[in-house]
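All of the numbers you see were taken from the coordinates with simple rules; none came from a lab. Bear in mind that the values here come from a model prediction, so they are computed numbers and not experimental data. Cβ atoms are built from the backbone, for glycine too; each structure is taken alone.
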Structure 1
Amino acid sequence: MTDYTPPCAQPENDPQDWFIEKDGRQYEDEPIFTADEVRAIWDAEYARGDDADPEGALQRATEERLAENIRKRRHAKDKCFTECAMRTLCLQRGMDEHFTIQRYGIWGGYYPEELRAIQRRGRANRKAQDQE
């Protein structure tokens, strides 16, 4: 085995990048902002005075955060394809139907939904070969 460290394990790469879903969230039940962040957004909006719109400010901040998360997601995928010598092994691990963590993250440069589509095509091809 080599002591190569894949880019996803390097400290300059945010480990959160590798586990962002296509909707911009890390996990489906995880809030976009903490309670303190929401309070800070609302306080900043109320400080504006009479034309304060805290709900609108929170909506805009949420859209910005999700857009940033999606940019991170693309960056993580690009790192897989361009810099990772372990990509094939990682992809093999992500394709393992018994490996349950594949629901989140990028495995070998592919998003979970892409891995599931590849798995479906593989099962369909095996089934077609078995029928021949």
Structure 2
Amino acid sequence: MHELSIAASILDIVRQHVPEAAIPEVALVRVRVGSLSGVVAESLAFCFEALVTETPLGRARLDIEHVPSICACGECGHRFEPEAMIFLCPACGSGRTRVESGADLQVVHVELAAPPPAPGGQPGSAPS
């Protein structure tokens, strides 16, 4: 199951880009997963949750943005979403196509939990 190593890599990226003191505040990690990436989104989510349980990243949840595969024909320029892994252009039948998107696998956003309100009930307000 390569999703386990991918989930571990995602967490490594988070640790590299979030200051150590803020790690417990990570609430959301958003990733883009393309339909041609070979990643099973449900397995990735399961592995991510298993890896963060009972760690400083325990409150983090994974948000997966699914990216469809889009191809472009090198002959006629038609853009299309391939069906059943058939990469022939549906407009002209050419096999000279290139993948423009759908092989994506990237961390695109890390969100920290909102800081608690300051005394007095309003963020940033001074106590009365």
Parent structure of the calculated result 2.0, given that distance in nm of label points 7 Å out along Cα→Cβ at positions 7 and 63 is the read-out and 1, 2 the choices
2
For helix-only ellipticity at 222 nm (-39500 (n - 2.57) for each DSSP H run of 4 or more, over all residues; to 500), the calculated result is -7000, so let me know which of 1, 2 that is.
2
Assuming 4.5 is distance in nm of label points 7 Å out along Cα→Cβ at positions 95 and 111 as calculated from a single structure, say which of 1, 2 it is.
2
